[in-house]
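Trainee: Next up, some structures in structure tokens.
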Structure I
Amino acid sequence: MRMLSAGDGSAAAFTRIRAGTFQVGTVAEPLSQQGWQLVDELNRLLARAPLSGYVAPVHLVSQDNIAFDGGPQGQYDPDNGYRNIYRHIWKP
């Protein structure tokens, strides 16, 4: 039996996937990126600007990509430059 967990990609899920026990993948949510997005959306509301409409793409973490997408902390934090993009948007 192979199991797939969706949600935030818990540390326990990352541990099981790395060990190859009970779980082969997880649909991990980029929680840090979502935090930055929430701040951006709030800034837009306060400035009476339109919302971004951005939706993070679904991402499956498996043994094939966990070394890159799991990180040493056992959480999904995409390496797509989102922090620098938001910093650029927020520059006065």
Structure II
Amino acid sequence: MLEKTTNSKGHKTAIAFGHVLRELRLKRKLTQEQLSFKCGVARAYISQLELGNQLPSLDTMLALSRGLEVPIGYLTVLLDEKLKEISVKQ
């Protein structure tokens, strides 16, 4: 569940995933605590994900997608789009 980001590629992915997660959570008007309850992932871990300090495991991504009520594939599409956006800015 806890995958520290160590290389620059992993760090970019973690930051991009954090942006996607936060945007989806806010779009659904959920607090971190509410999302935590819905998906069974600790609030502190959701915070670390949103800050880009951690990369989620596949199991965690599945739990988050269920809590956010979106298909896991939608999360990966948004992540890919965010990574492209970050690459263009650099």
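Trainee: Comparing distance in nm of label points 7 Å out along Cα→Cβ at positions 23 and 47 across I, II, which is largest? Could the numbers behind the result be given before it?
Mentor: On the way: I: 3.8; II: 2.4.
Largest value of distance in nm of label points 7 Å out along Cα→Cβ at positions 23 and 47: I.
Trainee: Also, quick follow-up: A value of 14.5 was derived for Kirkwood radius over Cα pairs in Å; which structure in I, II was it taken from?
Mentor: Working: I: 14.5; II: 12.9.
Checking each candidate, the match is I.
Trainee: Computing helix-only ellipticity at 222 nm (-39500 (n - 2.57) for each DSSP H run of 4 or more, over all residues; to 500) gives -12000 for which of I, II? Intermediate values should be presented prior to the final figure.
Mentor: Values: I: -12000; II: -23000.
Considering all the candidates, the number was obtained from I.
Trainee: Among I, II, considering only relative contact order in percent (Cα under 8 Å, 6 or more apart), which has the greatest calculated value? Don't skip to the end; give the middle numbers.
Mentor: Working: I: 32; II: 40.
Evaluating relative contact order in percent (Cα under 8 Å, 6 or more apart) on every structure, the highest lands on II.
Bear in mind these aren't lab numbers, they're just calculated from the coordinates by the rules spelled out. Nothing here was measured: the structure is a model prediction, and the numbers come from that model. Cβ atoms are built from the backbone, for glycine too; each structure is taken alone.
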